[in-house]
Structure P
Amino acid sequence: MDNIATNMEALYEKAKEYVDLNIELFRLNAIDKAADVLSSLFARLILIMVVAMFTLFINIALSLYIGKQLGEMYLGFLIVSGIYLVLSILVYYFSDKMLKLPLTNLVIAKLLKTKAKRNKSNTPNNETI
């Protein structure tokens with residue numbers, strides 16, 4: 001009887017340890033996935049900021065050029081602003097297809113990406129660790 005109680009106690013301790021390890025593993029996987037998604041989105045945000053700065057300066061140059069060709073600087077800025085007004089209206093109407101859907105797919109792909117696939121792609125010659 002004493003042996004059964006000892007075995008049951010050991011079994012309980014092992015089960016508790018197993019559950020605690022699974023909870024810790026789930027927590028670490030969640031942290032890993034969240035960090036992967038956030039770092040990916042942050043990298044894209046930096047890229048978008050650089051492209052936005054480039055676009056800003058190109059648009060200023062284009063506005064000045066058009067204004068010089070037309071004889072009035074404000075006309076160049078007015079024309080470029082009108083182009084962006086039309087583009088913003090188009091983006092507003094097609095934002096689900098152009099923005100929301102790709103971003104949603106990116107986040108889902110990052111969340112569903114398994115650690116084994118990431119490790120395989122990071123190791124030389126695709127050897128497993």
Structure Q
Amino acid sequence: MYDTLTKKVAISRAATLFSYFGLILLLTAWHLLLSPPDNANPYSIWAFQTVPLLLFYPVILKKHLRGHIWLCFFITVYFMHSVTLAMSAHSSATLALAETLLVASLFIAAMMFARWQSQLNKLRNSASQSPSADN
């Protein structure tokens with residue numbers, strides 16, 4: 001059980017990192033290179049969408065469970081935005097679909113990381129607190 005849970009935590013952590021950095025990279029490429037807005041400053045739009053995600057950088061690196069949970073709550077706004085654009089006749093619908101997939105994978109990966117890491121912590125705590133049967 002312990003080994004299986006450790007593998008699940010490692011896989012979900014890798015998926016979280018991949019999706020998180022992929023989303024930041026996609027937003028950067030989208031707003032600054034691939035399809036900059038015509039009637040607005042692309043840097044301000046990029047900052048408005050990317051800086052809030054960057055605030056979760058320390059949380060993700062330090063593997064904070066509550067931070068991962070808050071990230072899941074937070075990125076639902078990105079999901080709503082990307083689905084709305086993907087379903088419209090907008091010129092960036094393909095990029096919005098890619099954003100939707102990255103946000104969904106980030107949500108699932110971060111949620112499963114928080115769940116499995118919590119279970120692993122409980123397992124470690126119960127193993128360290130249980131008295132030895134030999135005594």
key: Structure responsible for 1.2, with distance in nm of label points 7 Å out along Cα→Cβ at positions 29 and 53 calculated and labels P, Q on offer   = Q
inquiry  = On mean projected area of the Cα convex hull in nm², which of the structures labelled P, Q is highest?
reply    = P
ask   = For which of the structures P, Q does the calculation of helix-only ellipticity at 222 nm (-39500 (n - 2.57) for each DSSP H run of 4 or more, over all residues; to 500) return -26000?
value = Q
ask   = For which of the structures P, Q does the calculation of FRET efficiency 1/(1 + (r/R0)^6) of positions 21 and 77 (r between Cβ atoms, R0 = 41 Å, to 0.05) return 0.05?
value = P
ask   = For relative contact order in percent (Cα under 8 Å, 6 or more apart), which of the structures P, Q scores highest?
value = Q
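The numbers here are math on the coordinates, done by the rules we state, and not lab data. Because the structure is a prediction, the values reported are computed rather than measured. Cβ atoms are built from the backbone, for glycine too; each structure is taken alone.
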